[in-house]
Each structure stands twice: as C-alpha cells, then as structure tokens.
Structure I
Amino acid sequence: MPYGPNDPMSTQEMIDLCKRHTMYTWSAGNDVSPLPIASAKGVYLYTPEGQRILDFNSQLMCVLVGHGHPTVIAAMKKQLDELIFCYPQTATAVRARLGRLLSEVVPGPINSFFFTLGGAEANENAIRAARLYSGRFKILTRYRSYHGGTNLGLMLTGDPRRWPAEPGSPGVVHVMDPAPYQYSFGKTDEEINENYFTYLKEVIEYENPKDIAAMMVETVTGTNGLLVPPRGWFPRLRKLLDSYGILLICDEVMAGMGRTGRMMAFEHFDVVPDIVTMAKGLTSSYFPLGAMGVSDPIHAYFQKNVFPGGLTYNSHPVGLATAEAVLRVMLDEGMIENAAKMGLVMRAEMDKLKAKHPSYGDGRCIGLFGMVDVRKNSKNEPLAPYNGSHPAMGRLAAFFRKEGLFTFVRWSSFTCNPPLCITPEQMAEGFDILDRGMAITDEAFEG
C-alpha cells in the first residue's frame with residue numbers, strides 16, 4: 001500500500017523509495033547516496049534524526065535569504081489565497097508589481113522582463129530574442145561556462161556536461177575564457193586583456209561577424225572556477241562586441257541577486273548588458289522562477305514584432321509573489337550589504353587556510369561567491385585532472401558530510417557559497433570544518 005502524507009517513514013525507507021521510484025540529476029542511480037533532509041531553517045538543514053548541517057552552498061547556490069524565511073512564506077500563502085494560477089497572457093497585480101520592482105533594482109536601460117520557470121529557460125529565451133532582434137544566428141560562449149541542462153542550455157555550456165547531449169542545437173561557437181584551464185593569456189590584467197582580445201577578435205573574424213548575434217557570458221564564472229574577470233575586461237569586451245553589432249548577454253542565474261555584494265554582478269564591472277538572465281536567488285528557490293531582462297531597444301522591437309516564446313507556467317502568480325517578497329527581504333534586511341561585508345570575512349578565512357595547508361592552491365571570492373582549489377604539488381598542479389577525480393577529494397567530500405557541512409566538491413575544488421544571511425560565527429563554523437578536512441588533502445600533497 002502507498003504511504004499516506006501522515007504515515008511514519010524511517011530514513012532508510014525514504015531513501016530506498018526515492019531511489020526505487022525516482023531518478024536523480026547528473027547521476028547513475030546505483031551510485032546515488034542521497035542526503036536525507038526533513039527540515040531547514042536559516043543557514044541549516046536537518047536530517048530526520050535531527051543532525052544539523054550547515055548549508056555552505058545555499059543548496060545549488062540558490063537559497064539566498066536562508067531557509068524558511070517567514071516573510072517569504074507569508075507572501076506565498078497570501079498569494080495562494082488570492083490567485084494560484086492563470087495563464088501567461090493575463091495581467092495580474094503581482095506581475096505588474098514585480099516587473100516594476102525589477103526595473104528599479106536592475107541597473108541601466110533594462111526595464112522589461114520575460115518570466116520563465118528557471119535559468120536554463122531564461123537563457124534559451126535570451127538566445128531566441130537575440131537572434132530575432134539581430135537577424136543573425138551564431139552565439140559565442142566560453143568553455144569555462146554552464147548555462148543550463150536543456151538542449152540549447154547544454155550547447156551553450158562549455159564544460160563536460162555538454163558532451164552527452166551532442167550533437168545538439170547548432171550555431172554555438174565556444175571560445176576560451178580569460179583564464180583557460182591549462183594556461184594563461186598573461187600574468188597581469190593588462191597583459192591578459194591584450195592577448196585575449198587579439199584572440200577573440202580573430203575568432204570573430206573567422207566566424208563572420210555578420211553571422212554572430214550575441215556573446216553570452218556568466219558575469220562571474222560559477223562552477224567552472226568562480227572566476228572574476230580581469231580588471232578592464234568587460235568594458236573592452238563591450239567595445240569589441242559593439243564594433244561588430246554583437247549583443248552582450250550576461251547570465252546572472254548564479255552570480256546575480258545579491259550574491260556578489262551587488263544586486264547584479266555586472267555592477268562591479270562598469271558595463272550593462274543588452275540582455276540579462278536570472279533565476280535561483282530571484283525566489284531564493286522557494287518556487288521555480290526565472291527571468292530574462294531586455295534593454296529598452298530590444299523591448300521596443302518586440303512591441304512591434306512577435307516574440308515566439310512561452311510555456312504554460314510562465315509568469316506563475318505564486319512564483320512572482322515569491323520573487324517580490326524575496327527582493328523586499330534582501331533590500332529591507334540589508335542582505336546584499338551583508339554579502340559584501342561577509343565576503344571580506346570569507347577572504348580572511350581563506351587566507352588562514354592558505355597559511356596552514358600545503359594542499360591549498362588558490363581561493364577566490366567576490367561577496368559570498370567563493371571557491372577553493374586543491375593542489376597536488378608546489379607547481380600548483382590540480383590534485384584531480386580536468387573532469388576527473390582523486391581519492392583524497394572523495395574522502396574530503398565524505399568528511400564534510402560526516403561533520404555536518406553541505407558544500408560541493410568537484411574535480412579539485414570545493415565551493416563556499418552560503419546564504420546571504422550568514423553571520424561571522426556561522427562562517428567560522430564552516431571554515432573550521434574546511435580546515436580540519438584539508439588535513440586529508442595535505443596527506444596527498446606531493447611536495
């Protein structure tokens with residue numbers, strides 16, 4: 001007999017039934033060891049047995065205001081009482097309010113928004129808009145990038161998650177990042193920029209600039225390295241693209257909505273894109289929602305020309321109400337300012353790890369967007385190869401889980417992306433576990 005909602009279930013029964021009757025993302029089912037979670041509050045998760053786990057990655061870099069925020073939950077409940085669903089071509093009060101609020105908090109002439117169910121869908125619509133507006137087809141993206149798990153999202157992606165989906169949507173041209181995996185365009189920001197833009201201009205010429213609609217970039221590269229662009233890189237990119245009539249699309253699904261200490265990450269870099277995409281932190285992932293924001297000229301074009309996009313649940317009232325409440329909480333409670341302040345605390349904690357652990361390779365953060373690389377020797381070679389693993393990294397991940405720290409361990413790195421409401425004491429708690437865990441990777445250091 002099926003379980004009812006009030007029937008007791010042991011943790012092992014829960015795990016076994018989940019594995020038997022559901023499929024897990026990016027995994028072979030037999031290899032999955034799902035983390036059992038019963039509840040969550042603030043920066044902590046709780047297992048059915050009551051173990052407290054510090055959420056040091058905001059789940060998938062998305063629970064920005066923390067778990068179970070009462071203001072957001074109240075707004076969701078209010079919307080459920082008023083209007084749960086209506087189809088996307090209706091006008092609703094919550095849609096009107098959120099559209100106006102986003103136009104106020106997103107800088108520059110980006111004042112119109114197309115609401116989706118998540119980041120990948122927002123990116124798909126951004127490409128569609130760019131192609132129709134420009135009359136061109138090709139899209140430039142970078143190898144050190146991730147733009148979503150849909151067909152086109154994966155083709156835009158540069159990292160190995162793209163490979164199983166190939167061949168996919170045509171027209172995507174991948175280029176190097178300013179910080180490629182295996183070498184550098186230079187040592188100083190000036191040298192990197194000079195060499196990089198010589199390279200990028202040559203690629204554009206090879207691909208015929210009149211065929212290129214846009215270049216899509218993660219404003220700050222996320223899971224592929226947590227890479228802040230070199231100083232001056234974005235203005236030079238904007239100038240080069242403008243010279244060819246190529247649009248700039250910033251994917252802020254992971255870096256946006258306060259994560260870096262600004263509402264949008266592009267605010268750090270003296271640039272405004274033509275199109276910006278967002279999701280994850282937009283609702284703190286309390287409800288599925290994404291958005292594509294377009295500049296005034298692009299919006300004006302689609303006032304006169306059909307935008308052929310949309311799904312049943314686009315502009316879902318509950319999602320819109322959730323996003324409105326999350327934005328208000330971020331602004332009213334100073335969470336974006338806290339991200340900037342706590343980013344300095346994180347930087348100091350990373351420096352302590354560097355001084356203590358020989359296996360510490362490099363650590364980067366901007367606001368509460370952080371990552372630490374683990375090295376195998378003094379030449380700074382990564383402990384695990386590209387798209388590979390190392391037993392010590394597996395043991396490190398197991399240690400974090402055992403000690404009550406949730407974060408991601410991938411290849412030779414681990415992430416540091418806590419909710420924006422984290423305190424100095426909670427940050428110290430997380431780094432204490434990271435500190436003790438790195439004894440494992442120190443043993444694998446070759447000298």
Structure II
Amino acid sequence: MPARVLIVDDEKLIRWSLRERLVADACTTEEAGTVRAAEALLKRQPFDVALFDLKLPDGTGLDLLRAAASIQPEMMMVVIITAHSSVDNAVEAMKEGAFDYISKPFNLDDISMTVKRAVETHSLRHVVRTGLEEKKRDFGLDALVGDSEAWGRVKDIVHRVASADSTVLLLGETGVGKDMVARAIHYESARAQQPFMNITCTAMPESLIESELFGHEEGAFTGASGRKAGFFEMGHRGTIFLDEIGDMPLNLQAKLLRVLEEKAFRRIGGTADIRVDCRVIAATHRDLPKMVEEKAFREDLYYRLSTVPVRLPALRERVGDVTVLAGHFLAVYNKQMDRNIEGIAPEALVAMQTYAWPGNVREIRNVIERAVLLSPGPWISADDLGLGSAGVTPWNREQHPFQLPESGCNLESVQQSLLEQALERTGGNQSRAAELLGLTRDQVRYKMEKLGLPRGQ
C-alpha cells in the first residue's frame with residue numbers, strides 16, 4: 001500500500017515540486033496551504049507522513065503539529081520544513097514529537113530519503129503498537145475472565161495499581177490465576193512495551209537461583225566461563241514476577257530486599273553496583289505471616305513485598321464464574337483443536353457448579369481441554385467432564401496417601417516422625433530431606449531446632 005503524505009506549505013511551487021517527487025517515489029499526496037486547510041484534511045483521513053512548513057499564513061507548523069497530535073493521536077511522522085533562521089524553532093518542534101526537520105533551500109533527494117525513513121519508522125511503530133494491542137487483549141484486564149463480585153474487586157484493584165510502580169503481593173491457592181493477574185498489571189501499565197520476566201522460584205535449583213536472578217561475573221564459581229546477566233538486569237524498565245516467593249531461600253531474601261529498597265544489586269563475583277528500574281510483583285500460596293513467625297521468611301521483606309496485598313479468591317468462592325470460564329475455555333480449545341463443540345449440556349453445567357474445583361481455574365481449563373478433545377458429540381456431557389456423579393469427585397486412597405486413624409492423631413508427633421524418616425533416608429542431609437518434604441532447608445533447620453532433633457549435615 002503506498003504511503004500517504006500530507007504536504008503543507010503556502011507556496012504552490014514548493015508543494016508542486018514535493019508532490020512530483022513523492023508521487024515518483026510511489027506515495028499518494030494531499031496538499032494544504034494553511035493550518036486550517038491542513039486540519040480539515042487531518043480530520044477527513046489518516047496519513048503516514050506529513051511535511052509541515054514552519055511559517056504559514058494563519059499560524060505555524062508547530063501549531064499544526066500540536067493540533068495534529070490531538071486530531072490523530074497515533075498518527076503520522078511529521079517533518080518540519082524551515083528556513084535556516086528558524087532552526088531553533090524546528091528543534092523545539094522535534095521536542096514536541098516531530099520526526100525530523102529539513103532546512104530551505106532543500107534537496108529533493110534529501111526529502112525523498114527523509115520521507116522513506118519516516119515511512120519505515122511509522123510502519124515499525126504500527127507493528128509494535130499492534131503487537132502491544134494483541135498482548136493487552138491476550139493478557140490485559142479483559143483477559144481476566146469472570147463476572148462475579150469477588151472477581152470484579154480483583155479487576156478493580158488491577159486497574160488501580162497498574163498505573164503505579166508499587167510492589168504487589170498476590171495471595172491465593174494454587175491455580176487461582178496469579179500469573180494472569182501479574183501479566184494484566186504489567187500490560188495495563190506504562191511498562192507494557194518492556195520485558196515481563198516470569199520467574200518461578202521453585203523451578204530453579206537453590207544453587208543456581210542467585211545466578212539466575214542477579215547474574216555472575218566470569219570465574220565467579222566453577223563453570224562460570226563468562227559474564228552472565230540475570231533476570232533483574234534483563235528486565236530493566238519492565239516487570240519482574242516472582243512466583244512462589246515463599247520458597248525463596250533465606251540467604252537470597254536479603255539481596256532481594258536490597259533490590260526493592262535501593263534498586264541496585266551486584267552480580268555474583270562482581271564489585272560494582274548495577275542499578276535497575278524494575279517493578280516487582282510477587283505471588284505465593286503459602287501463609288507468609290506464619291512463615292515469618294517461624295523464621296522461615298524475613299519479616300522486613302514480607303512488609304516490603306506486601307505494599308499492595310491482593311488476595312485472589314478460590315473458584316469455589318466465585319461459583320458464578322464457572323459457567324463463564326467454561327464457555328471461555330470452550331471457545332479457546334475449539335479454535336486450537338479445530339473442533340466445533342456447540343456448547344456444554346445443562347446436566348454438565350450443573351455438575352460443574354456443584355464441584356469444589358480444588359485446582360481452581362487451572363483445573364477447569366484442563367477439564368474443558370480434555371472434554372473438547374475427547375467429546376464424541378456436538379455437546380459436552382457430564383460424563384465428558386470426568387468429575388464423578390453429580391459433580392462430586394469420589395474419595396480415593398491415591399488422593400490421601402497418609403490415612404488419618406479413626407481415633408485421630410497428634411500432628412506434631414506425625415511431623416517429627418516424617419522429619420526423622422526424611423533425615424534417616426538422606427543420611428542427615430538437610431537439603432535432600434527438605435526436597436522430600438516439600439520444604440526449604442531453612443524450614444527443616446527451624447523444625448529440627450523446635451523439635452530438639454540433633455543437627456545433621
């Protein structure tokens with residue numbers, strides 16, 4: 001598609017020469033000799049590039065630049081044409097958003113090259129803007145599916161905190177959508193065009209997590225063959241999402257606290273501070289106040305992270321959203337799998353609304369994905385969902401590997417027994433015992449001290 005160029009100059013000969021050259025460059029042009037006539041054209045159609053003479057009979061190119069920004073906020077690249085004596089004004093125009101300026105008398109080849117660069121820049125900005133719009137559609141506020149009052153409160157908080165840079169702590173059970181809410185905050189913010197770094201603290205070995213977060217210098221440790229930038233460095237100007245922050249080792253929590261307070265850190269083996277501008281969003285399903293009480297999480301870090309605490313409701317607390325979410329995921333997987341499932345049968349909807357959804361939104365997504373894939377008919381039946389009779393999942397031994405005696409038990413004794421077994425099985429290795437119990441090494445140490453067990457390795 002040819003580039004659309006608006007030429008604004010009060011001299012007809014200049015407009016003619018510019019038009020002839022730009023038409024030869026496969027552009028389409030419109031012309032105006034005054035600010036008023038140019039504004040009328042801007043209101044009638046969009047342009048990719050505009051050439052504004054600085055001095056016009058009823059105003060200036062600077063006036064027109066401001067008016068154009070109001071008429072077409074995401075409009076063309078503006079090139080200011082000016083006499084040598086008015087270069088300072090042209091520079092002022094560039095500060096207000098002009099793409100470039102050219103002095104009279106100008107060379108038509110220079111005009112041609114400048115317009116070509118402007119068209120390329122306009123196209124790139126369009127691609128970036130389109131990509132950002134797609135990201136906002138996929139991950140922004142509209143992607144937080146649900147109409148319930150409880151979910152509406154969450155979306156209202158997201159809308160309000162997105163424009164700020166405050167640290168946000170997302171709380172809630174596994175599968176409630178903490179990652180989606182974190183992305184929504186990012187893509188609704190002014191940082192939307194910058195990186196979103198999604199970091200799951202439990203997904204990295206404890207021995208590597210510091211290097212992954214903060215990077216390292218060459219030779220900092222065995223295997224460090226070169227300098228490596230960490231997630232905080234790569235996420236400069238963007239958003240850092242720390243999922244499962246409750247599982248971050250205590251020795252790294254102090255370093256994270258410094259980043260939050262001073263916006264600075266050092267790579268492993270480094271001697272110079274690296275300053276970063278990152279917004280931090282953290283999330284956890286753990287009870288952080290209880291972990292603080294048990295000395296398994298730093299109190300100062302907890303208060304620094306919880307500037308804006310947001311509790312995400314479990315799906316059983318927003319039952320009205322079950323049908324909405326099911327319909328949303330049905331549309332998603334119909335498209336992905338090239339299926340044409342017409343809908344969900346009434347008895348299936350009843351089963352879904354009476355089910356507890358222990359896995360929350362993640363579980364309903366997986367259930368609908370499976371049903372779309374395996375359903376033989378045009379409608380998803382209750383049997384296709386696999387939720388059990390009347391939406392109740394039957395109790396089974398596989399879900400409860402540890403059986404509660406009929407007479408009950410002493411929970412502290414059970415914890416001590418399991419801890420002793422884990423330490424015995426691992427030869428007293430606290431790190432490996434922690435892995436077996438789903439704890440951190442610091443939590444194991446705390447429990448050993450609390451129960452009076454002898455220190456192992």
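What follows draws every value from the coordinates through simple rules; no lab data is involved. Predicted, not measured: the structure shown is a model, and the values here were computed from it. Cβ atoms are built from the backbone, for glycine too; each structure is taken alone.
Source structure of the calculated read-out (Cα Rg over 2.2 N^0.38 Å, 1.35) within I, II: II. When mean count of other Cβ atoms within 10 Å over residues 53-60 is computed across structures I, II, the figure 21.4 traces back to I. Of the structures labelled I, II, one was used to calculate helix-only ellipticity at 222 nm (-39500 (n - 2.57) for each DSSP H run of 4 or more, over all residues; to 500), giving -12500. Name it. Structure I accounts for this read-out. Figure out for me which of the structures I, II the number 8.6 belongs to, where mean count of other Cβ atoms within 10 Å over residues 5-12 was derived from the coordinates. It traces back to I.
A value of 40, 23, 9 for Cα extents along the principal axes in Å, for residues 189-228 alone, calculated from one of I, II, originates in structure II. Which of the displayed structures (I, II) returns the greatest value of relative contact order in percent (Cα under 8 Å, 6 or more apart) on calculation? When relative contact order in percent (Cα under 8 Å, 6 or more apart) is computed for each of I, II, structure I gives the biggest number.
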